[in-house]
Structure 1
Amino acid sequence: MLQFGPLARSFYEPSARTVARRLLGHWLIRNLPGGPCGGRIVEAEAYLADDPASHGYGGETARNRAMYGPPGRAYVYLIYGFHCCVNAVCRPPGCAEAVLIRAIEAEAGADLMRQNRPVPATIALSNGPGKLCAALAIDRALDGVDLCDAGSPLFIARNPNVARFRRQRGPLLASARIGITRAAERPLRFHLDGSAFISRRTRGEPILKPARG
């Protein structure tokens, strides 16, 4: 049986640009009444404090308050009035940065995930930010939850074999972000190109220096 231990809060203290790369290969875990479910993160996008595409760019509001810290919390928002997206908050309190989790490999509790998102193909459970939130029953009620607590309804767990997983699913690529219009050209989307679960195949530049942690 898999044992999940959360990443430390200090993991989220650097810039979202750094954290997005380092999150790849670690586990996003949802604690449900039927048991834990989730999978290893294979695609993520960084949103920075000086970033016009970031929800925190115009200042703190009721909607984006979780982005302003502390680090290691979830920021969950609604798009198109229906789909939720989940982010990991980075940087010290007051500096609004976050990493959007765009795709995970549906591995742990896949049957539970299918109950929430009944699709025939396992890949379709979690190969996009709205899809993975639906499969893991992530909604606005989880906005602000502690990602560093294994007893939390949602947390991110360390993968002790993360380096090997990254090699197996590599190369690690940086590319433009998806589905935005402002600052879309910034290479702040990071993904493991060998994974079948990434949301979209795009051109990217390889990260020559491996992500650490």
Structure 2
Amino acid sequence: MPIAREGWPYVLTLLALGTVFAAASPVAGGLVIGLGLFTLFFFRDPERSVPGDAGAVLSPADGRVVAVAPSADEPLAPGSTQVSIFLSIFNVHINRAPIGGRIAGVAYHKGEFLPAFDHKASLRNEQNCVTVEDGARRVVFKQIAGLIARRIVFRKRVGDSVAAGERVGLIKFGSRVDVFLPPGSEVTAKVGDRVQGGLSILGRLP
């Protein structure tokens, strides 16, 4: 399985340290090597067959839907719907574009590091807010750091074109992604749903 390039420095460092420690203490060395292997697992980057549904809003991330509600924050438009996805350390952490189009805006905000399952994290945590436009269609999603995650990666720039489900970044070590669908959208995601980035459909645009 492919591994995200951002993960290799962590993996190689841990495996090298584990090998060194094992000479003095097999137990300590084994623990560090085990952590290195888990880090390799964490940064996995599986291939995905993106659905060919032009009106669909795809999940930008793997995880569990923890909220579907009218947006308390308004990065998109009044009356938009917020779908929040919690990513545990066992989920794939690659983020993908929810729709195809153009990156119309990227806004990074410093903040706190509340647990990602806390709904206050949507407003108070460190986050990266991304707007994707396709003509009159617009969807916003936020990459939100969590209690452990302290590094948000976004690989695109304003003006770049993206395909629906295309890899655009990742959040390291546990996090949250909020997606904002415009007024009039048909939202099909429900609290408790397990979703996969680039595969699961959260709703359809009006």
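Nothing in this text is a laboratory measurement; each read-out follows from the coordinates by a stated rule. Predicted model, so just to flag it, every value in this text is computed and none were measured. Cβ atoms are built from the backbone, for glycine too; each structure is taken alone.
Calculated for structures 1, 2, distance in nm of label points 7 Å out along Cα→Cβ at positions 12 and 52 is largest in 2.
Taking helix-only ellipticity at 222 nm (-39500 (n - 2.57) for each DSSP H run of 4 or more, over all residues; to 500) from the coordinates of each of 1, 2, which one would give -3500? This figure was derived from 1.
Source structure of the calculated read-out (P(r) over Cα pairs in 10 Å bins from 0, in percent, for residues 108-187 alone, 14, 29, 45, 12) within 1, 2: 1. Which of 1, 2 yields 2.6 for distance in nm of label points 7 Å out along Cα→Cβ at positions 100 and 196, as computed? Clearly, the read-out refers to 1. Which of the displayed structures (1, 2) returns the greatest value of Rg/Rh (Cα atoms, Kirkwood Rh) on calculation? Structure 2 gives the largest value of Rg/Rh (Cα atoms, Kirkwood Rh) among 1, 2. A value of 1.28 was derived for Cα Rg over 2.2 N^0.38 Å, for residues 28-131 alone; which structure in 1, 2 was it taken from? Corresponding structure: 2. Each of 1, 2 could give FRET efficiency 1/(1 + (r/R0)^6) of positions 20 and 164 (r between Cβ atoms, R0 = 41 Å, to 0.05), but the derived value 0.35 comes from 2. Each of 1, 2 could give mean projected area of the Cα convex hull in nm², for residues 4-59 alone, but the derived value 4.8 comes from 2.
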